[in-house]
1. With mean count of other Cβ atoms within 10 Å over residues 151-158 computed per structure, which member of 1, 2, 3 shows the largest figure?
2. For relative contact order in percent (Cα under 8 Å, 6 or more apart), find whichever of 1, 2, 3 sits highest and give me its label.
3. Taking Cα Rg over 2.2 N^0.38 Å as the quantity of interest, name the structure among 1, 2, 3 where it is greatest.
4. Work out which structure the value -0.48, -0.83, -1.25, -1.32 belongs to, where log10 I(q)/I(0) by the Debye sum over Cα atoms at q = 0.14, 0.19, 0.26, 0.28 Å⁻¹, for residues 31-102 alone was derived from one of 1, 2, 3.
5. -11500 is what came out when helix-only ellipticity at 222 nm (-39500 (n - 2.57) for each DSSP H run of 4 or more, over all residues; to 500) was calculated for one structure; which of 1, 2, 3 is it?
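Read-outs throughout are calculated quantities, based only on the coordinates presented, and are distinct from any laboratory measurement. All values derive from a computational prediction rather than experimental measurement. Cβ atoms are built from the backbone, for glycine too; each structure is taken alone.
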Structure 1
Amino acid sequence: MPIEVLTSGIWQTSSTVVSAGGGCVVVDPAYFPRELDAIVACAAARGGARAVVFTHGHWDHVMGHASFPGVPVLVSPALADAVARGDARAARYLDDAREFDSRWYVPRPGGHRWPATLRPLPTETTSDVGGIRCHSLHLPGHSPDGLGLIVEAEGVLLAGDHLSPCEIPFVDDLPAYQATLRRLLALLAGDVGAVIPGHGPARLTATEATAIARADLDYLDRLAEASARGDAAAALAIELPRAADVVGMRDHHRDNCRAAGLAQ
């Protein structure tokens, strides 16, 4: 079962094409027009896209759906509900995409919108996703609507914005993120043999992904301990698990401190 990853020029964002039975599933099509053209061509060469899946609702992972008109779009129940309710967070995702595209003159002929229909994909179960058997997971922490997919025939986990080797965790809910990492560690010790992160190299071995998960969990545990003491200075001084030399990563760390309830 071929699994191909196309990497965007923005943040090494992964778009994954999983093929089987004369068709394919496209996960997180991103981001720039020529990159989307390449994803469409890849899908067409594999028999055509039967489904598009979003691992979560952040703008850099969802704007490519308009390149697959008429193709069902599957998302976590949490994201489907947020969009249906007109939740402010879901609206902000689109606003962020609109602002980025405007700032960098990125054409978006399909506009900045959610698909007309989002199909919730039940989590914690195995189901047929565009002709491919996948086990779906609810992975909150980075966002409340996080969705993971294990392609069962390959033992490959599509982890969304977890386990990235090129950035630290970006925290929405600290306890939820800690719980997600513990769960991922258990999966990596079991049947998951490889991981495709939302940002970074095309594929990580289970050993590589485990090392990232352990480092990230240690980082978040230290942050939680500082938060429990109300010690903002200690939290800010925590060593980053990676990417300390990346511009803006310390800003993300400060955001994480705020998400942990530490005023600065």
Structure 2
Amino acid sequence: MRRVLPVTLAMLMLAWPLATQTQAADDAGAKNAQQARAALDAMVQALGGQAWLTMKNSMRQVTVAAFFHGKPSGGMGAFWEYHAWPDQDRIEFSKHSDVVQFFLGREGWVVNSSGKKALPKEQLDDYLRRRDHSIETVVKSWLNDPRTILIFDGQRLAERHLADQVTLISPQNEAVTIQMDTQTHLPLRRTFEWRDPVYKDKNLDAEEYDNYHTVDGFPTAFTITRFKNDDQTQQRFLVHVAYNQQLSPDFWSPDATQHSLKK
């Protein structure tokens, strides 16, 4: 017994520094996660708080300039985007709504006077990927899951502004990084990586937000610039924005829209 006691004490003394280090690491991780959540909470408040979280829908009239290898390669003219959380999107490509795309749940459709057909898989996947990693999805879905990991990455420069940077990792091991202005707390940049299904290499998708104006109480970025692997691919300019419109249930129906176009 006398020999066992000193051995046991020696093992406890050796384990004590490791336990202390583990506890310190846990405390540092918890503090870091609290900083990340505080930054995200400040961003939500800046965007409109509870009114933003419970927004019914949004409408944006958009003009787009396309880029190839960072150089302008043409434009798409104006179109109208409608969105209702969590997964209803409608895009109209003319004032007369005679060409309409729908992204409903995990399905995509295009409707015109000739009928309704499914969107190409590549186009659908691209749209859903961006929606799945949007700031709205991250805040309203990921942030409410206790399994989501929050990391405060410190401060960075984004769009010539000092920004708080936060990375969120979902239970599915998907990661999104958001940079927020340290003064206004409005989002400046959102990035995520995705693996090409064919070539298996990773791609970096980024959006930058600029030229904020307040519409119906909601600060709104009127310039959105998209990048793929750090090459600018598109710049979107908002012409008109509206929130919480009264829309009929048929507004989100491809079949009802197809029927109205045939009249």
Structure 3
Amino acid sequence: MADSDRRPLGQAYAGTWGRAEAAEMDVGLRKHMLQIYNYMASGLLLSGIVAIVVANTGLQDIFFQMNEAGRYGYTGLGFVAMLAPIGIILAMSFGAARMGNGALQGMYWALVGTMGIGFAVLLKVYTGDSVARVFFITAATFGALSLYGYTTKRSLSGFGTFLFMGLIGMVIAAVVNIFLASSMLQFIISAVGLLVFSGLIAFDTQRLKNEYFEVQGTELAERSAIMGAVSLYLNFVNLFQILLSFLGNRE
């Protein structure tokens, strides 16, 4: 008689139940991650629509003006639209625990909508063909890095501090370069950003995957999906803008 036939009946049922529970958890995880990706993809779509509408209608004159050097600059309302996403992200980050899911969703759509206003400038500066080409390159890169973060057995948590420090350094350098206007410093910022946001895509994907096991079956699951979409959306658009600065063809 095989060993499996000699196992106690209760042990056999326990093994079957454990496998069924693991399979159910795996299905739930895939559903949760798919929800995050759907939020993110919908956000990118809305941002793109807003950017196209603003760039090709009279709305662009409300937010942007071309200066004597032939470069686009922000109007007063344009600066408000440019800074609004920062305020929305801060409000979502610090107020998510007190918001209902409906309010959090509304802020997410407001975030991606106002981001689209800023992207309208890219459509005026770069050719449409190069924007489309770089977008698909970004999408392929994002897909590969996110898949790695989802499937790898290696913990990426150790990279979190390093990536966060790199992000802070980029922000500080970008502020300094507003006054220096150094093309070399801008190149270094973009190169570092390429590494940082590539790493964040894999890191955040693994983080969101692990986070699911803490929020599954609770009202926090929807909140986690929305905030997860914010993280991946921001990683995507920052990577896209950096790649566009390297690979895009200007008008």
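1. Structure 1 comes out on top.
2. 3
3. Comparing 1, 2, 3 by Cα Rg over 2.2 N^0.38 Å, the maximum is at 2.
4. The value was obtained from structure 1.
5. Derived from 1, not from the others.
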